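Following are the structures in question.
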Structure I
Amino acid sequence: MTEEAIDTRIQPTMPSTIPEGEVERITSDLIGALKTVYDPEIPVDIYELGLIYKVDLDDNRNLTIDMTLTAPGCPVAGEMPGWVENAARGVEGIQDVTVNMVFDPPWDASRMSEEAQVALNWW
């Protein structure tokens, strides 16, 4: 997954009244926040694993995050959305956060960044 592909997952709802520079800052801070959340069974953060499918930012600075798990039976399936919500709420300027768990398309290893693949020795 290229850096460009990663960055395009976070987009404001169009058209946006939020200044472009502010959207860029929120995006950068959100990526940093998401990278603090780890799947406890895999030593890689959920962002690099490709578990974040979509993030929408509306004009009221509300985030909607669609995410998945590496497997539907993940033991932390009930807890991880809360971890993601708490991390996103820490981003300055965000008013509210909704996290949706989705399983379509199913996650597979091709969604991982090169960094994650190296960390897991999948090269």
Structure II
Amino acid sequence: MAKLESLTPNIMVKDVNATLDYYIERLGFKLIDTNPESGQFEWGYVMLDNVGMMFQKEKSLKTEYKEMEPLKVGGALTFYIRINDIDSYYNKLSKEIKIIKPINRTFYGTNEFAIMDINGFILTFSETPE
């Protein structure tokens, strides 16, 4: 029987370089790979701990998947990221990043906060207290 191993979103963006800079400089992600190796990137891959995200230039992704042609950059989804030590990450980001949902205790018992990245994608960070 097949077994799913991981999920890494490949996200359509207008400017891969600016997106990578944002995730690296502002959110603390590490650069893993790009295509091409330098210059104006068509694709890039970053990770922070066990969370990986890929970003691909709009034109490149629409060439690869014709079904995406009518779609716009941005999304009707959120990225829900589990985190340890949410308070320290929140304190670090809140000094540099616009928080769109301040840290709060949810009705289902987790501590969460959310930001919107430079492409309009919402990242929700969540920790379940012990």
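Rule-based calculations on the coordinates, nothing more; no lab input. Quick caveat, the model's predicted, so the values are computed rather than measured. Cβ atoms are built from the backbone, for glycine too; each structure is taken alone.
Details
- Once mean count of other Cβ atoms within 10 Å over residues 30-37 is evaluated on every structure in I, II, the highest one turns out to be I.
- Looking across I, II, the calculation of percent of Cα pairs over 22 Å apart that yields 32 traces back to I.
- Structure responsible for 30, with relative contact order in percent (Cα under 8 Å, 6 or more apart) calculated and labels I, II on offer: I
- Origin of the value -4500, where helix-only ellipticity at 222 nm (-39500 (n - 2.57) for each DSSP H run of 4 or more, over all residues; to 500) was derived from one of I, II: II
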